[in-house]
1. Determine which structure produced the value -11500 for helix-only ellipticity at 222 nm (-39500 (n - 2.57) for each DSSP H run of 4 or more, over all residues; to 500), calculated from the coordinates; the candidates are 1, 2.
2. Comparing structures 1, 2 by FRET efficiency 1/(1 + (r/R0)^6) of positions 80 and 112 (r between Cβ atoms, R0 = 41 Å, to 0.05), which one has the largest value?
3. With mean count of other Cβ atoms within 10 Å over residues 40-47 as the yardstick, tell me which of 1, 2 scores highest.
4. For distance in nm of label points 7 Å out along Cα→Cβ at positions 128 and 144, the calculated result is 2.6, so let me know which of 1, 2 that is.
5. So FRET efficiency 1/(1 + (r/R0)^6) of positions 136 and 184 (r between Cβ atoms, R0 = 35 Å, to 0.05), computed for just one structure, reads 1.00; which one of 1, 2 is that?
6. Identify the structure, out of 1, 2, from whose coordinates P(r) over Cα pairs in 5 Å bins from 0, in percent was calculated to give 1, 6, 12, 15, 16, 15, 12, 9, 6, 4, 2, 1, 0, 0.
7. Once relative contact order in percent (Cα under 8 Å, 6 or more apart) is calculated for all of 1, 2, which comes out largest?
Structure 1
Amino acid sequence: MSDTAAETSPDEGALDSRRHHPWAEPFAKFGVWFKEAEQSEPNDPNGMALATVGADGMPSVRMVLLKDYDERGFVFYTNYESKKGTQILATMKAAIVLHWKSLRRQIRVEGEVEKVSDEEADTYYHSRPRSSQLGAWASIQSRPMQNRFDLEKRVALFTAKHPIGTIPRPPHWSGFRIRPTYIEFWEDRPFRLHDRLIYRPAPGVAQGTAWVTEKLYP
């Protein structure tokens, strides 16, 4: 079962999509699920597994925090010189999974990646606690470290360098936005007959302006 705006008139397409799936686009549905997760998850409802791939084809996955989302995609921040940062910059592709055990739900996203604007990165960076801003300068992320004292020395160094006033955002620290080419909403059902609903951008239109929906076997 697929619904596309190209197959029917706009009004008929919207009605048909609502009849089979109440959400004609994925971000409103994501917002409802995310709000429910904020109420039910004991820790970090915005925690998500981020998957990237290296030049040798080896996949790599780690937990990061979702910091923003809208119809353009899903945003997180990192050190661009970290392992995940360099792998993303080499491919400009990534995938994420948000899993909410309390709700027995998960959302999978795959897509192309773009850098957030400097303005977006500056706004988020300066919203963080001052200690976290200093940490972004102090940590040479993903590089070998002799001992914990080396990190503490770097924290002290940058604390002394910026004792008061605004701390500038490190040039190597910013955000990525995953622009989805695939979104899957998974929900637990009895006897492992789980519900799987996917969204893909409709072909022939601007990305994110119309979506094709499809149900998958569990």
Structure 2
Amino acid sequence: MELELDIINRELGKDPEALIRWALEQGQRPICTTNFRPFEAVILHLVTRRQPDIPIVWMDTGYNTEATYRFADELVQRLDLNLVSYLPRRSRAHREALDGPAPGIEDPRHEAFTREVKLEPFERALQEMAPNVWFTALRAEDTPERARMAPVSLSADGLLKVSPLLHWTAKELYQYLQTHDLPNNFDYIDPTKVEEKRECGLHLQH
């Protein structure tokens, strides 16, 4: 399988549509994760154009901006998304009543916070949905860790992880949005990353 993935990465790694077509032929239970950050409409448009009912999985931390929630609602309606939201086991209000505001990255509680609001909901999503193909909007420009990743990889438990936009630049994403008249959202914050180039941990484990 590794040899085959090397070939796929080499031949299709910079062709998102071809990569999505290939990946959808590999498994019957695909999902696409999203966080409705800037340019997310691109991956959502690409995958739903090929498979309209694909589950779009959102780990809603409860700490998104109002603009992000409006953007999510707009995209769900525009693209008729099959959105499946996974929430932390405690609401934001419950968590903050006991633990206070979201801790900064220097706070020793930050790792536990990240696990509660993002990693545990994602692990729950994987357990309940049991996907065998996972589409993500990772890009090499995002973080140093992501720059070392391949468009297609296979996890130890057999989950095929596909990042069709890994090698796209922000300019290419912007042009795609313009071409297809898709909305965008720049009023976005990830409380588990805080810093733009920091890795949240989700993609280091899978």
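Derivation of every value follows stated rules applied to the coordinates shown; laboratory data play no part. Since the model is a prediction, treat every value here as computed from it, not as a measurement. Cβ atoms are built from the backbone, for glycine too; each structure is taken alone.
1. 2
2. Top value of FRET efficiency 1/(1 + (r/R0)^6) of positions 80 and 112 (r between Cβ atoms, R0 = 41 Å, to 0.05), among 1, 2, belongs to structure 1.
3. 2
4. Considering all the candidates, the number was obtained from 1.
5. Considering all the candidates, the number was obtained from 2.
6. Working through the options, I get structure 1.
7. Top value of relative contact order in percent (Cα under 8 Å, 6 or more apart) goes to structure 2.
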